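Below: a set of structures, written as structure tokens.
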Structure 1
């Protein structure tokens, strides 16, 4: 990722943002929460520090969802006018915004080669042989790095 400034917002233009630092990471997440929140097979996202994003326009709407699997809160962020899901905050990483790649004005410089929660992926999802694919999260519950799976396809 070479751009330092990324711009984006919601579909109707009521919410805009500018990200002034490179993303911490880019990834897709195949967990059931992301599938439901996106209404899609997975979430394609970047993680950015809260201090690197400037929001303008309407305030983001949110709600708190407590995941029954781990008991931590996830709070989707969306436009109250058009319903665009801008991203999510997560209790586990309080200084980070998860921003959905589809809300960027130009996502062509974002390279996604990391996939989380592949065990929950839909059966037709495949990965490139060079991708890093994790069974669950990239970090264990104790914060230690998870070991990626060794195969390039779901099967």
Structure 2
């Protein structure tokens, strides 16, 4: 860093002219010169070098971020492809499982239908058998009632009719 040129004698004389004592003016001029020579002041060259370094760092950071973004996109695309593949596999598996379940249900329904037809035929057979027995019993009962009725009628005729 470059030091700023400073005329201490000229500064001390101006202080003396404004009413300060020579010792105080000389001390102040020396203190100010010391402070200015030890101070690190920024020059245009320093600013330009810092700006160039910052631009380089910014460019490197931007490049790194672009690379990270590209890597993230690639990872995202790979993950998406893997998920699509997994979804397709799950769909295929579900279709297969649904097909198996449908086949099993059709088989069970067929078995139930056969059993229902068999039970229906069995119930019809039992019903017909029960109806035949009921018809026979009714016929016997009706015949018995007719015989009894005829007997009662004949008996009543015998007692109520006059005999010659």
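Where a number appears in this text, it was derived from the coordinates with a stated rule and is not lab data. The model shown is predicted, which means the values in this text are computed figures rather than measured ones. Cβ atoms are built from the backbone, for glycine too; each structure is taken alone.
Tell me which structure, out of 1, 2, gives 4.9 once distance in nm of label points 7 Å out along Cα→Cβ at positions 81 and 113 is calculated. Corresponding structure: 2. Given a value of 15.9 for mean count of other Cβ atoms within 10 Å over residues 25-32, calculated from one of 1, 2, which structure does it belong to? Source structure: 2. Looking across 1, 2, the calculation of P(r) over Cα pairs in 10 Å bins from 0, in percent that yields 7, 9, 8, 7, 7, 7, 6, 6, 6, 5, 5, 5, 4, 4, 4, 3, 3, 2, 1, 0 traces back to 2.
Among 1, 2, considering only distance in nm of label points 7 Å out along Cα→Cβ at positions 57 and 89, which has the greatest calculated value?
Once distance in nm of label points 7 Å out along Cα→Cβ at positions 57 and 89 is worked out for each structure, 2 has the highest.
As an exercise: helix-only ellipticity at 222 nm (-39500 (n - 2.57) for each DSSP H run of 4 or more, over all residues; to 500), calculated from one structure in 1, 2, equals -1000. Which structure is it? Considering all the candidates, the number was obtained from 1.
Please state which of the structures 1, 2 yields 23 when relative contact order in percent (Cα under 8 Å, 6 or more apart) is computed from it. Answer by label: 1.
Across the set 1, 2, distance in nm of label points 7 Å out along Cα→Cβ at positions 17 and 121 reaches its highest value in structure 2.
Which one of 1, 2 has volume of the Cα convex hull per residue in Å³, for residues 73-128 alone, as calculated from the coordinates, equal to 145? The read-out was computed on structure 1.
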